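Heads up, there are several structures right after this.
Values quoted throughout were computed directly from the atomic coordinates according to the rules given, and no laboratory measurement underlies them. Note that the coordinates shown come from a computational prediction; the quantities given were computed from them, not determined experimentally. Cβ atoms are built from the backbone, for glycine too; each structure is taken alone.
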Structure 1
Amino acid sequence: MITKSAQETIKLGKDIARHLAPGDVVTLIGELGSGKTTFTKGIAQGLGVKNALYVNSPSFVLIREYKGRFKLYHVDLYRLDSAPEIETLGIEEYLYSDGITVIEWAQKLKNLLPREHLRIEFKIANNNSRKIKLKGFGKRYENISSRCLDKNN
């Protein structure tokens, strides 16, 4: 699908958040500036996080926790280069938690990534537009992906 503004990317995140539940893992993949954090703001809004528009990339602190209808763990692996570095974060506690975990630069997780998750890939189409691809791994996430694609196309 294509979003044509930051507001549309936020709306997509909000729509997807309606289908998420504690224990869910959402992986975000895309180059710098492709909309990963903007999308996460939408998830935060959809989960009822207060001041969700202030959600920002946790690049320097690596993990931020927000409280809404469910806990939201926002992880950014941009500054980490290896699986051993990522393991020292205690990442598995977040991947198998009572909250929803959203991970930017998730491709760095490699074999730490849960088998079942929702993968969202972002590509810059032009200054404001983003090509966004959803793929569910596991039946639950396949259902979320197809419901969101049907609604937003």
Structure 2
Amino acid sequence: MNSPLLLNNYFVKELSYRSNPAYRAEPTLRNEGKIHCSVECGTALNAPDHFMVALVLTVEPSAVTPALDPYHINMRIEGYFNFNPGADIPQSEKERMVNLNGSSILMGLARGLVAQATGVSEFGKYLLPAVNFVEMFKNAEQGTTGAIGTADVPAMASGEK
């Protein structure tokens, strides 16, 4: 079954990484760092079927040797989505679908881009860990996290001139 949700385009707005000197590949027990993930979602003002999802990821490895994560990473990736014109889906369901599925789609793209960039680096390829977006959005609905926000959608994403 094909999804009515379409990814029109995506852009990497920021991608930076640097090696973590505290990283050690050999030890079996290593110090974990922190991974932060936040999502911004928006709907175009004059085109309610056009959406933007921005995923912001930060990897803060432990500074204590031996560290688990080999790189400090900052990334922002934005995706622009819409629905098939014939999709008979309520707006609230479209927003939920875009937020959850759009975030998951962008995470897959982000993992590949980070792996490709770090693949030629000192400590080799790094795969971003998976993120549970279902739990993240559930916590946001309950008000227990500030990781979900809204943003203005640029005209290029909405088809506006």
| If log10 I(q)/I(0) by the Debye sum over Cα atoms at q = 0.09, 0.20 Å⁻¹ is computed and equals -0.35, -1.23, the structure in 1, 2 | 2
| For -0.48, -1.49 (log10 I(q)/I(0) by the Debye sum over Cα atoms at q = 0.15, 0.29 Å⁻¹, for residues 47-118 alone, calculated) the corresponding structure among 1, 2 | 1
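Supply the structure label, taken from 1, 2, corresponding to helix-only ellipticity at 222 nm (-39500 (n - 2.57) for each DSSP H run of 4 or more, over all residues; to 500) with the calculated value -9000.
1
For Rg and Dmax of the Cα atoms in Å, for residues 23-86 alone, the calculated result is 18.4, 56, so let me know which of 1, 2 that is.
2
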| task | Could you tell me which structure in 1, 2 was used to calculate distance in nm of label points 7 Å out along Cα→Cβ at positions 15 and 79 as 3.4? | result | 1
| Quick one: FRET efficiency 1/(1 + (r/R0)^6) of positions 31 and 95 (r between Cβ atoms, R0 = 41 Å, to 0.05) came out at 0.95 when computed from one of 1, 2, so which one is it? | 1
